[in-house]
Structure P
Amino acid sequence: MVSVEEALQLIAEQVKDFGDHHVPLLQATGKVLSQPVLADRDLPPFNRVTMDGIAISLATFNSGTHSFRIEGLQAAGAPQLTLHNDHNCIEVMTGAMLPVNADAVIPYELCDIEGGMATVNLDNVNKLQNVNLQGTDSRKGDVLIPKGVRINAATIGLLASAGLDGVPVLKVPRVAICATGDELVEVHEQPLAHQIRQSNAYMLASGLNSEGIQTHRYHLKDNAEEMESQLAALVYEYDVILLSGAVSKGKFDYLPKVLTDLGMHTIFHSIAQRPGKPFLFGKMPDQCLIFGFPGNPISTFVCYQLYFKFWLYLSLGLQLPELTACLNKAIDFKPALAYHMLVRLEYGDGKVIATPVETSTSGDLVSLVQAAAIMTLSADRNRFEAGEVFPVQLV
């Protein structure tokens, strides 16, 4: 049995690079940029008007002229106009090019417009007010987004502005999910008294979807020969297999032997923790990684969050947020095991406060819905006082 820290180190040693490829812009959300993105032009690409109003010559205004004849209209998306008479003005729209010979914009609400004349109701006007100068956001050739950034909606907008309809991103691993047990039926089926629906497989698939990984689900019956036949094909088709159940010491927990017979090198089997003590981690001869989670829902959930996501983020060059929270009640935990506790989070007095979620068993799915994070309490003590600060991982 290894410690939590040893398990994480052993998992970190199995980090993989899956290469990169181009995907369409609207399929890039959630993926990781594999190359820096450079500006193909200045941003903004011209002196851009930021408010609807009139564009004037500041020198004329400062000489005492506050009323200007309207000479024309500069619309957004239209070629740049020129102010031909510095005693005139040009109406300008937000996003339009600042007309040549104009160097200040006065919003409509600070003007009176009547009979083709615009009168400015201000005593002072600043040079280039309400104007974004060309290149103030970035210059052509500047790095807009460095590689290694996870793409979100804001990133998509910037990528679009840089003209990228195809985006270079890191490939994600091919992942299979295998739920085990004769007691499992599909979610659309009505279970008999001795059966349950396949909740763990859907929980894992949803977690993977949120990481930009589309996966396939499989059901392994409690039959060693059938398990071996199914897994013999899957280990060559996928980079990672997530297993839920059949990894402990029960009469039907065939997976450790089946995987060993298929050539798996067992890196560890059992972590000094609760929940999830029987967690199995190994590597097949073709380099496929095996994450064998205990079948109880909370055990599966915790092991996925703390160990698979740790490996995935390392492989993609990402960092999980390093967060802490203040425990709001004393906890006694007698076994010499790390305790991964589901908690709710709230904010008060400038602190993040963690409240333990009451659970009945490690199979209590209802409590998972209440949890915002997992707080890890170390194995080297058995009492944890209210007010102490411990690491948490958001879920």
Structure Q
Amino acid sequence: MPASYTRFSLPSSRAVTVVPAGLSYGVFRPRDGGPRAGARHGDRVLDLAAMARDGLLDGFPGAADAFAAQVLNPFIAAGAAAWDATAEQLTALLGDARVERHAHELADVTPQLPFAVADYADFYASLDHATNLGRLFRPGGEALLPNWRHLPVGYHGRAGTVVVSGTDVVRPGGQYLAAGEASPSFGPSRRLDIELELGFVIGGPSRLGEPVPIDEALGHVFGVVLLNDWSARDLQAWEYQPLGPFLGKSFATSIGAWVTPLGALEPFRVPAPAQEPEPLPYLREQPWAFDLELEVELCGAVVARTSARHLYWTPAQMIAHLTANGASLRTGDLLGSGTISGPEREQRGSLIELSWNGAEPIELPGGATRAFLEDGDTVVLRGAALAEVGGRIVPALPAGG
């Protein structure tokens, strides 16, 4: 495994992060032991807890205990200096014979949820996605609501139902208003959907009552995961006014098992078009995006390819807005970007867009079609430099069971 460095220029509180190319962090269970922290590099996983016990990793106080934990939170909470020191030591050790006894093949370990999610907030940061849904839900009206270009719209989700890639997703139930009916019904969702997103993992916390300035926002980000915010569109349509998503979004959110350090994505960072109108001062920065190629696979067939460069709002703007009222960040917070879609049909990151709300079903190999997910369907999201996230839909539980 060759060693190399990526230097990531961050404003203010973090000037440089050193990251081995292709490195990501997670928690895994080997065949003969309990969960512990690991570093993935290609198809191999390094046991950080064992390396620390052997004195190979000692870049910050308490490293051995942090890596022996069943979640990454102690390591994440140790701060940027600890992240940098660990990355530097790993870079120096890649290929070292002393590491080999602590290396596992990826196929031989079971990935776990990489960190305990403190809070989960999901944004709506893709212009094309927001425009498509506006056209679907408000035909003949303005596609974008008046606030959309002025702030990163978001909602607070449910941290307790964030699950690791590979976890089955039980079809959710709830109230929905069937077409042509005057009153709602209760039952399993008939319009189950996916959302292709990036998830930003917060490392450094902030103080309650103190907004995070935009030029310091990225200093709070530990890393990035792929995220699938499963969505029951029929439940969502009935319940979301006036307070927004609830049961239609809270049943499951899947994330990749390996967190890519923010600095490893610097080679993918590109300028973005100017935001119009210019944001208010607390959100003002030079627009940028990650040019990460992304794809959606449904039942073994790739049905969409897009890029994270289509996000209109940046992660720094999301953080600045989330904390503008004094709300605090916590170690382990997860911030979703919202569905990532591009301007072309094949670049849409959700089934509701790809099938145009069921009017244009997706054709799969073998002649099958899909508007929304059926029981037994599998979905895999992939992205450059990020671990994939997948899941399978299983039938709804019996009423009361």
Structure R
Amino acid sequence: MSWVVGADGSPFGVHNLPYGVFVASGAAPRIGVRIADYVFDLAAAEDADVVDGGGMLGEPTLNRFMALGRPAWDGLRSQLTRLLSDAAHRGSVEPFLVPLADVTMVLPFDVADYVDFYSSEHHASNVGQIFRPGQPPLTPNWKHLPIGYHGRAGTVVVSGTPIVRPTGQRKAPDAELPTFGPSVRLDIEAEVGFVVGVPSALGTRVPVDAYADHVFGVVLLNDWSARDLQAWEYVPLGPFLGKSFATSISPWIVPLAALESARVPAPRQDPAVLPYLAEADHHGLDLRMQVSWNGTVVSEPPARTLYWTPAQQLAHMTVNGASLRTGDLYASGTVSGPERRQTGSFLELTWGGSDPIKLDDGSERTFLQDGDSIVISATAPGPDGSTVGFGEVSGVVTSAV
């Protein structure tokens, strides 16, 4: 229960309390936490000694607070829960509640590195059938390690940032030579992103059971993809310009502590994984995602079906001694379920463009057109039958420059 108007029954009640960075009335960016349709201004509250975030809440990003680690994260969450639940604190807290309608959300952390995985067996199988017809849909290594690639941290943007159609080389299957121009097969990838708070030393490994000591929280992510550029360039080294032009994330980081009730058994892994990937608690997260294309809900990807878990992804990312940095972002890869309606990319949803989708306005689409709007949202189960909201990650496609 909370004394904040609208908090009880909201997906952004005291059971959630996601962090973000906002701008209000032309002021500098500042850290806040969402409660119902308000932002609790943590920077101002810490300055007034209402909360204690280790002196890090006056920063323009969450990086320095995230670096403090789980005792600080849990300590502040406990304070916030108490302040927003007990009406005795209403007088001291209410002056720091800013209506959500009066703020602009910005990128909540400085992105250090960005890694994208390929963790959905359904997605990988679909892509294999589309890109490599007549061959086994999964590559021989797929069930032995979480496949991934390093992306471009500098092009991670906050939800609402316009997406400029990328330009590059592409080659039609029946063409002798490649051509150059704007992508004509622009796509999305509905994903789950994990934000690293606590770094690790170069030359050390982060084991699967240390995942919760390093990962601060979870965001929604759209890995925009130019499929025609990707198909021409990805052999033999993988994604490059077809992916690096933009990756959008939601503005709210949902803490891992808010997702305890969303833990579900992960899919059984066969063959057995190597020891460094073996988990005593082999679990995923039950995020129910939804993809809207120009206002039409076209897909509902289920994150609980992901074959590789976030703990395994983190362990694999560091098993060679690669260090973590505060602000590292790694993503699940496209979330897709076993049904066409559950796929997280339009490559799969339209089966390579051969089966167009009809939108509510009567128009048909295979890939993105200029002016198209994409919104990815998600919820997860919370305690006592509540719902945890993630908000949304959105973007509108603008024409190539």
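Out of P, Q, R, which structure matches 24.0 when mean count of other Cβ atoms within 10 Å over residues 115-122 is calculated?
Considering all the candidates, the number was obtained from R.
From P, Q, R, which structure was FRET efficiency 1/(1 + (r/R0)^6) of positions 291 and 323 (r between Cβ atoms, R0 = 25 Å, to 0.05) = 0.40 calculated on?
Only structure Q yields this read-out.
To test your reading of the models, identify which of P, Q, R gives 1.36 for Rg/Rh (Cα atoms, Kirkwood Rh), for residues 91-266 alone when calculated.
It traces back to P.
So if we calculate distance in nm of label points 7 Å out along Cα→Cβ at positions 35 and 235 for every structure here (P, Q, R), which label has the highest result?
For this comparison of distance in nm of label points 7 Å out along Cα→Cβ at positions 35 and 235, the top structure is R.
Distance in nm of label points 7 Å out along Cα→Cβ at positions 43 and 227 was computed and gave 3.1; which structure, P, Q, R, did it come from?
Computed on structure Q.
Computed from the coordinates by the stated procedures, all read-outs in this text should not be read as laboratory data. Here the structure is a predicted model, which means the values were calculated and not measured. Cβ atoms are built from the backbone, for glycine too; each structure is taken alone.
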